[in-house]
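Rule-based calculations on the coordinates, nothing more; no lab input. Keep in mind that what you see is a predicted model, and the values were worked out from it rather than measured. Cβ atoms are built from the backbone, for glycine too; each structure is taken alone.
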Structure P
């Protein structure tokens with residue numbers, strides 16, 4: 001289901017109405033420089049609710065933050081979503097959210113062999129996402 005496009009073959013002009021997140025896994029034309037960091041905004045919202053409610057609320061808070069941003073915004077720094085205590089599927093949250101509001105992502109990890117990695121093996125927040133299982137487009 002997921003799509004992988006080499007950066008040299010990618011054109012931002014052909015993505016309007018795509019309804020799935022574009023995930024930049026490599027430096028691409030300075031997108032990371034203009035991307036909007038959302039970590040602090042999300043952490044502040046999560047801190048305002050009881051710890052046992054955070055897993056249930058993280059998707060709502062993520063969508064509330066996206067609603068405040070213009071369509072097509074590139075976001076970065078969303079590491080709080082990977083907190084192992086929340087037990088959420090970050091890519092699933094993003095694919096659902098993108099159907100309502102177009103956005104792209106600067107991936108905070110690495111891409112390798114059809115997989116997105118977050119953190120390093122051995123750390124509690126280490127995650128591996130198989131791109132083929134998600135409706136996303138990865139620019140590598």
Structure Q
């Protein structure tokens with residue numbers, strides 16, 4: 001695997017590690033949506049700052065005008081994801097298993113969606129992987 005394929009995975013793993021630790025440590029006494037409002041304010045400021053650092057065309061409003069429904073759907077999905085993780089840990093899930101169960105479940109769902117909606121190849125080996133993941137989920141969740 002070349003570096004251009006590897007570094008985004010490393011970023012996702014590092015960010016997800018911090019993400020899950022912070023979600024676990026977020027006080028249960030704070031309203032989840034108040035905490036998320038602060039989170040998104042920081043995320044918005046960071047995103048605007050990184051836009052100006054990385055964009056060759058510095059016309060932010062022009063770039064925002066190019067967005068479509070996917071930006072809104074992405075925002076709503078992120079709120080659901082963050083809220084879900086906060087409550088996952090508040091419900092008592094362990095740091096060592098919560099993300100594992102969620103991500104294996106997600107991988108299986110996306111495998112089905114990729115196969116049906118995008119006609120991605122689904123091999124017998126992948127099928128075996130799904131079966132093993134389901135067995136693993138059963139073992140972890142017990």
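With helix-only ellipticity at 222 nm (-39500 (n - 2.57) for each DSSP H run of 4 or more, over all residues; to 500) coming out at -7500, pick the structure among P, Q it was computed from.
It traces back to P.
Matching task: 50, 43, 30 is the computed value of Cα extents along the principal axes in Å. Pick the structure from P, Q. Kindly include the intermediate steps, with their values, before the conclusion.
Working: P: 45, 36, 27; Q: 50, 43, 30.
The correct label is Q.
Assuming 0.25 is FRET efficiency 1/(1 + (r/R0)^6) of positions 54 and 126 (r between Cβ atoms, R0 = 30 Å, to 0.05) as calculated from a single structure, say which of P, Q it is. Walk me through the intermediate numbers first.
Working: P: 0.90; Q: 0.25.
The correct label is Q.
Taking relative contact order in percent (Cα under 8 Å, 6 or more apart) as the quantity of interest, name the structure among P, Q where it is greatest.
Of structures P, Q, the maximum of relative contact order in percent (Cα under 8 Å, 6 or more apart) occurs in P.
Could you figure out which one of P, Q the value 0.60 for FRET efficiency 1/(1 + (r/R0)^6) of positions 70 and 110 (r between Cβ atoms, R0 = 30 Å, to 0.05) was computed from?
P
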